[in-house]
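K.L.:
Pasting the structures here.
Where a number appears in this text, it was derived from the coordinates with a stated rule and is not lab data. Everything numeric in this text was worked out from a predicted model, so none of it was measured. Cβ atoms are built from the backbone, for glycine too; each structure is taken alone.
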Structure I
Amino acid sequence: MFAWKRALVLGAFSWLIPFILGFATFPLKQVSASLFDTVMVLVLVVTAGMLLSHYFDGRPVSVREALFVGLLWVAMNLILDYPMFAYGPMKMSAARYYSEIGVAYLAFPAFAFGAARLARAQLASPVA
């Protein structure tokens with residue numbers, strides 16, 4: 001059974017954690033844009049891992065559910081980013097936003113899918 005409340009609350013954190021860390025490390029972008037981008041992808045992947053662990057805590061892991069949660073978090077992140085990047089201080093065109101930031105959120109469902117498959121495989125195989 002899908003845990004909507006848990007998924008939505010953790011989805012808000014999936015936006016808030018990278019936002020805070022991105023804001024804190026933004027000066028790095030002036031020094032090295034590629035390093036900043038790499039750091040932010042790592043932040044997204046670590047955030048995805050931590051939050052997915054909390055989402056499935058005490059629950060059976062489902063690949064379908066993990067993928068759905070990851071896609072939900074992509075949608076939430078895009079919606080929560082919209083005011084900041086369309087009208088706010090960052091003011092970016094849609095093309096620039098999606099190419100620089102939006103596409104990185106696909107790390108959530110990609111990580112969720114892989115992690116859930118790994119977890120299911122671990123449950124299916126005998127312990128060595």
Structure II
Amino acid sequence: MLIFTENYHDEGERYRGKDDWNSLANAASRKMQNFIQVVNEKNFDEFMSRSDKTKVLYFTDKKSTSATMKSFSKKFLDKLSFGEVRHTDELARKFRVEQFPRLMIVTDISEYNGEVYEGEMKVDQI
């Protein structure tokens with residue numbers, strides 16, 4: 001079995017992992033393009049000033065970026081800047097995030113406020 005990227009010239013990479021859905025999905029997810037910047041307290045101001053796009057913060061307690069978020073970041077690349085904040089970072093506390101995952105459109109950085117998305121996060125709904 002081969003796993004391909006979005007690159008038309010990609011010749012694929014042979015998958016040699018376990019023969020189950022989760023292992024295959026994780027391997028394919030690692031090959032996906034990712035337009036999400038890891039954001040923390042130290043680089044938050046730089047992230048916010050980098051472009052005039054609307055800023056979206058994804059607060060997570062996972063070690064790696066989900067396939068869903070990678071898909072969102074690619075689909076809305078020309079409209080939104082995505083940042084991923086780990087649950088252990090001080091920024092999560094400043095935004096008062098206690099449940100993960102949490103998707104927030106940043107509206108007021110001086111007060112660490114944002115609009116929280118409460119619905120399901122499914123790419124097929126876009």
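K.L.:
Looking at distance in nm of label points 7 Å out along Cα→Cβ at positions 22 and 46, point out which structure of I, II has the largest value.
P.N.:
II
K.L.:
Let me ask something additional. Quick check: -24500 is what I get for helix-only ellipticity at 222 nm (-39500 (n - 2.57) for each DSSP H run of 4 or more, over all residues; to 500), calculated from one of I, II. Which structure matches?
P.N.:
Derived from I, not from the others.
K.L.:
Given that relative contact order in percent (Cα under 8 Å, 6 or more apart), derived from a single structure, equals 33, which label among I, II identifies that structure?
P.N.:
It must be structure I, since only it matches.
K.L.:
Of the structures labelled I, II, which one yields 50, 30, 28 when Cα extents along the principal axes in Å is computed from its coordinates? Display every interim value, and only then the final one.
P.N.:
Numbers: I: 50, 31, 23; II: 50, 30, 28.
Label of the originating structure: II.
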